[in-house]
Structure formats: C-alpha cells, structure tokens
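Listed after this line are the structures, all set down as structure tokens.
Any read-out appearing in this document is the output of simple, stated calculations on the displayed coordinates, not a laboratory observation. What you see is a predicted model; the values in this text were computed from it and never measured.
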Structure P
Amino acid sequence: MLNKKPGLLHNCRTREKSLHELSLTQNLIEIAEEHASRAGASAIKSITMKIGTLSGVIPDAIEFAFDVCTKGTIAEGASLEILHIPAVGQCRQCLEECRMENLTDACPLCGSFALDILRGQEMSFTEMEID
C-alpha cells in the first residue's frame with residue numbers, strides 16, 4: 001500500500017540525496033587525509049573540487065557535509081572551494097554545441113533531443129593545500 005501523505009516521497013528522496021552527498025564528502029576527506037599523510041602534512045588548509053551541473057551532486061549539500069565530516073580530522077577548519085562546471089552537449093543532428101541544464105534539454109538550433117554530453121557530469125577532487 002502506498003503512503004499518500006503529500007511530500008513524503010519528496011522528503012525521502014531529499015534525505016537520500018543528502019546521504020549520497022555525505023558519503024561522497026566522507027570519501028573526499030579520506031582521500032585528502034591519505035594524500036596529506038603521504039606528504040607528511042599535519043594539516044589540510046584547503047580542498048578544491050569540480051562539480052558538473054549534470055553530475056547529480058548538490059554542491060550546497062557537499063558544503064554542509066564538509067563542515068561535519070572534517071570535525072576531528074586534519075582537515076578541520078579547512079576551506080572548501082567548489083568549481084562549478086557548466087554542462088555542454090553536442091547535437092547529433094546538426095552538431096551544434098550548447099549549454100545544458102537538464103538531461104532532457106533539446107538543441108536550441110534544431111530542437112533535437114539527441115544530445116551527447118561533452119562535459120558537466122564530472123565530480124573530482126582537483127587540489128589541496130597542506131601544512
């Protein structure tokens with residue numbers, strides 16, 4: 001039987017997304033600590049990462065989780081810089097390159113929905129500053 005309370009499904013999906021970002025952020029901190037340890041660092045001062053528009057990752061949730069996940073680690077107090085990567089697709093019909101906001105966007109030139117995503121799905125840890 002389905003629960004028919006309004007907003008319940010939305011709340012579950014939002015919570016699920018937040019847990020996804022929490023897990024990603026925990027992994028980010030673990031990777032940063034591992035690299036910092038190998039370099040003989042005692043502290044991580046900043047971490048920079050790239051997040052694409054179509055990556056499925058919510059940057060605000062990563063920022064919130066970052067503060068929680070760094071507590072008690074050598075990254076506590078570190079800053080997080082997120083570089084937002086706009087999504088770009090190429091139309092299979094007319095070969096036009098265009099910006100995308102959604103996976104269902106159409107080519108602005110010919111209207112085709114057959115777009116290949118060229119960039120904007122990535123999420124990567126690009127650099128960090130250590131002490």
Structure Q
Amino acid sequence: MKRILLRSLPDPRFPRGDPQYESMRVDYRSLIEQAIRVPLDRQQGATIDEMRRGIRVLDALDKVTWSSTDGDILELEDADWQFLKTKVEKMPWAMVDRRFVMFYDEVMEATDAVRETMPGSDGVATV
C-alpha cells in the first residue's frame with residue numbers, strides 16, 4: 001500500500017487574496033486525474049486494460065480518506081501505484097514549474113507512510 005498526500009500548492013507569484021491565487025494552484029488530485037486520463041499511447045489511444053487500470057486509480061481517488069492531522073490521503077495498492085507512476089512518467093508537462101517536480105517526486109517516492117515534507121522541496125532533481 002502506498003499513500004500520497006493530495007496537496008494543493010499555491011503559486012508563490014500570487015499572494016492570497018490575488019484574483020489568480022486559486023486558479024494558479026497546483027492540485028495533486030487534478031494532476032493525478034489528468035495523468036490517468038491521457039492514454040499512454042496518444043496515437044493509438046487507451047486500451048481496455050489501460051482504462052480498467054486507470055479506473056482503479058480514479059476509484060481510489062473517490063475513496064480518499066481525510067485525516068485531521070494529515071489532510072486528504074490517496075491510498076493505492078502497489079500495482080495501482082506502479083500504474084500511476086508509469087502514467088506520471090509519460091505525462092506531458094505544459095510548462096516548467098518546481099511544483100510539478102515536487103508532485104512527480106512525491107508520486108515516484110511514495111511509501112506506506114504519508115510524507116510530512118515534500119521531497120526535493122527546492123524543486124531541484126535529486127540523483
């Protein structure tokens with residue numbers, strides 16, 4: 001079982017109260033939905049197997065548990081997490097943003113414990 005905290009990260013360029021503050025947030029739930037919905041082979045489209053595996057991840061998103069200490073936590077079986085990792089690795093990114101790198105690292109490095117701090121929170125890739 002892997003657990004991912006569904007963070008919602010503000011854009012540091014827009015302070016709270018700015019009209020663009022909410023629209024510029026990076027929401028992990030939305031990123032996961034987008035990654036799952038884009039076919040691995042964009043030319044051929046999604047296979048039925050890919051759809052079934054994607055639906056399992058989307059169903060897990062629908063069943064997210066909320067913890068008053070940790071927030072919204074996505075819990076995935078190992079096979080579903082492996083599928084999500086594959087989808088996130090293949091996901092086309094529309095722009096360069098350290099919050100996307102943080103999301104990527106958090107998905108790739110998920111464990112059975114919820115992460116308190118974000119991996120690579122400076123946005124620099126680690127080797």
> If Cα Rg over 2.2 N^0.38 Å is computed to be 1.34, which of P, Q is the source?
Replying inline: P
>> Given 34 as the derived value for relative contact order in percent (Cα under 8 Å, 6 or more apart), which of the supplied structures P, Q does it correspond to?
In response: Q
> To which of P, Q does the computed value 12.3 (Kirkwood radius over Cα pairs in Å, for residues 62-109 alone) belong?
Replying inline: Q
